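Each in structure tokens, the structures are laid out below.
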Structure P
Amino acid sequence: MFAFARQHARALAFGALHAFYSAPGQTFCIGLFVTSFGVDFGLDPAAVGALYLGATLASAATLLFVGHWIDHIRLVHFSAAVIVGIGIACLVTAASTGPVTLFIALYLLRLTGQGLMVHVEATATARTFERERGRALGITALGIPLSEVVFPPLAVAGIAAIGWRPTYALIGAVALLVLLPVTQWLLSGIARSPREAGGANGALRRLIDGLAVLLRSRYVWAALPAMAIFPFYATAIMFHITNIAGIRGWPVSLVAASFPVMALANISGLFISGQIIDRLSARKMFLFQTLPMLCGVVVLGAVAEPWALPVTMGLIGFSGGLSKTTLTAMWAELFGTETLGTIRSAVAMYMVFASALAPFVLGAALAAGWSVSTVMTWFAVVGVILITPPMVAERYAFR
């Protein structure tokens with residue numbers, strides 16, 4: 001592993017830096033500023049949550065039409081545009097004056113951070129590596145759990161020391177003044193063939209062709225329900241984790257202490273999935289990636305003891321590590337890398353929509369008087385049902 005990383009240091013660092021600096025648009029980072037948003041703009045948590053939901057849905061709807069351009073223009077230009085975009089998004093957030101501008105800021109953060117920065121990492125890595133694609137994706141994806149360790153304490157310290165606006169502005173300035181030149185330098189030393197530009201009409205034609213390839217696949221239709229399991233369940237549980245802890249009588253400190261467990265399990269999943277993908281296939285890995293999380297759902301529903309929380313979060317993190325590398329590698333196996341950007345954008349849009357609905361569904365169930373045990377039991381049952389079609393598709397070698 002270390003020899004592989006040294007041999008391909010520039011390409012792996014390029015992808016990992018994009019994954020790492022997706023943090024300003026990720027939920028775990030934005031959540032640190034929610035209280036400050038509410039105080040400055042006179043919004044209660046529900047109003048901030050509604051703005052966040054709307055911005056996430058809008059970014060998902062846009063992602064396909066922006067993300068597919070990675071198939072048509074040079075990576076050096078696409079990467080630069082995305083980094084400039086996240087820098088501007090941070091500056092717009094810092095300059096927000098009310099709910100409307102905050103919505104625009106959240107939309108830009110979600111599109112560039114959670115969406116396009118990760119899109120560049122996964123697509124560029126999958127195209128650069130073929131024989132050891134799973135291992136490479138596992139390494140570059142480490143940028144996300146690393147950002148979960150680095151960004152929160154720095155953001156909290158920044159808010160306390162200089163305020164939330166200068167903190168977001170500083171994050172944006174670092175993207176523009178440090179990240180941009182570093183990634184451009186890294187990319188200059190990597191041999192890459194230019195993408196075909198083809199003009200707007202050519203890009204639209206290839207977008208339609210890429211979607212047609214995706215939608216003609218029987219395997220894709222069989223796998224679509226299973227793809228929604230992780231983003232839906234993980235988002236629902238993480239969004240309501242403090243509420244669930246309160247219902248169970250667990251202290252909030254236990255929630256905070258469980259996050260490092262999730263991060264370590266996520267890293268383990270990234271390494272293990274990369275090895276399995278390279279030895280077997282991403283399609284086979286896909287069949288098992290959600291099983292740890294479904295076990296975590298069962299534990300959360302069946303056990304009221306405090307140890308259930310770190311165990312559940314660890315299992316969720318492990319599934320997250322498995323799925324992060326598996327999906328991109330699976331598309332490359334099925335359809336090649338020529339239209340990988342289009343295919344990843346379409347699937348990411350679908351998965352973000354699924355994750356955006358999750359907090360509402362779980363919140364409505366709990367508000368209606370359903371117990372945590374009942375909800376988690378249903379989650380487990382539905383999850384088992386949804387992973388059955390791709391198993392059939394794999395058994396009969398659907399394409």
Structure Q
Amino acid sequence: MPFLFACYIFAYLDRVNVGFAKLRMLDALGFSEAVYGLGAGIFFLGYVLFEVPSNVLMLKLGARRTIARIMVAWGIISAAMMLVETPTQFYLLRFLLGVAEAGFFPGVILYLTFWFPAARRGRVTALFATAVALSTVIGAPLSGVIMHYLDGANGWAGWQWLFVIEGLPSVAMGLVALAYLDDRVEDARWLSAAERALIAADIAHEHGNIAHVRVVDGLRLPRVWLMGVIYFCIVMGLYGLNFWLPSIVQELGFESMIGVGLVTAIPFGFAAVAMVLVGQRADRARERRWHTAAPVLAGAVGLIASVLLAAHPFAAIAALTLGACGILGGLPQSWSLSTAFVSGGAAAAGIALINSIGNLAGFVAPWSLGLIKEATGSTAAGVCLLAGSLVVGALLVLSIPAREVAR
């Protein structure tokens with residue numbers, strides 16, 4: 001788990017560092033807000049197109065080789081972002097970055113079902129997903145420092161150094177994954193034979209009680225498609241914050257790169273704690289619906305409050321913190337819901353399909369906010385759009401019968 005956690009931190013750094021690069025990159029290259037929004041979002045078109053094939057292929061190749069392949073590829077492409085000069089190059093590299101990273105998150109979610117039964121999966125998924133929050137806690141100040149102190153070094157702009165320094169470590173982590181990870185419980189030499197047998201029996205018993213195991217089941221179950229729409233609604237809020245929070249913070253009056261980095265880290269630091277607490281409580285209560293819906297609704301309240309309090313920067317940051325805690329607190333619990341319906345090949349295809357549908361929001365959210373900001377000069381209306389999406393997602397979660405989730 002610590003290794004997977006570290007891998008996901010690098011994944012998220014490489015995915016969203018463009019949000020910081022934007023603060024200098026747009027003026028340097030003459031890009032508009034709409035060009036940035038489209039480029040930030042086009043990552044997810046490549047991601048979605050290749051996600052299901054990557055996850056199904058993982059069943060054949062194993063997690064070790066799949067995760068290594070993905071990390072080496074995305075690290076190289078992320079570092080190559082420093083070479084961007086035109087909108088076309090920006091779009092192409094962002095698309096290729098999405099293709100390279102496709103399958104990592106759903107692959108790890110599938111991988112966790114090989115090791116942890118459902119009763120423990122809420123906490124474990126939450127621990128893994130806290131990397132989303134901590135990548136910003138670590139990456140936001142780091143990005144601010146890189147762009148401030150390295151700007152002009154060796155003739156490169158600060159945003160170019162940002163892509164290189166935050167991209168190449170992923171290549172090293174991918175090579176480590178190849179040597180370090182075990183594909184399944186049966187391969188884990190650090191467990192005794194009795195421990196391996198106990199865990200394998202628990203997992204086999206659980207999967208034996210789930211009817212949907214074929215790959216095609218994961219693509220045609222209505223419940224899988226519903227979970228995809230729910231995930232879309234939650235991810236709208238998440239990526240809206242990820243790609244635009246530095247700009248929102250700057251609008252609140254924080255001007256220096258280091259200041260923007262430190263303030264951007266605050267909401268996600270609290271969100272990391274919220275994710276763990278919600279995951280622990282959900283596992284103890286063995287309840288998923290309200291542990292997904294309630295935090296997401298709180299996230300919507302926080303986003304709306306941040307708009308209403310825009311004239312008061314510190315109150316607005318507190319509201320954004322509530323928004324981040326709600327969105328990220330509910331996110332991993334939605335995955336605990338999703339993995340309750342399928343196993344085997346159906347889980348590989350179903351998890352990838354849910355993640356594909358959800359990550360379309362990664363295209364829609366930044367592009368929409370870019371268009372809205374260009375039209376209105378403010379991110380306020382875009383933030384309200386994100387809040388509305390979160391409300392819809394929470395209501396759809398509650399539409400799932402409680403007895404079905406319990407079963």
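Throughout, read-outs are computed from the coordinates displayed, never taken from laboratory work. It should be emphasised that the depicted structure is a prediction, and the values quoted were computed from it without experimental measurement. Cβ atoms are built from the backbone, for glycine too; each structure is taken alone.
From which structure (P, Q) was distance in nm of label points 7 Å out along Cα→Cβ at positions 93 and 349 calculated, if the value obtained is 3.7? Derived from the structure labelled Q. One of P, Q was used to compute helix-only ellipticity at 222 nm (-39500 (n - 2.57) for each DSSP H run of 4 or more, over all residues; to 500), and the answer was -25000. Which one was it? Source structure for this number: P.
Looking at distance in nm of label points 7 Å out along Cα→Cβ at positions 29 and 141 for structures P, Q, the greatest value goes to Q. Where does the value 22.6 come from, among P, Q, when mean count of other Cβ atoms within 10 Å over residues 85-92 is the thing being computed? This figure was derived from P.
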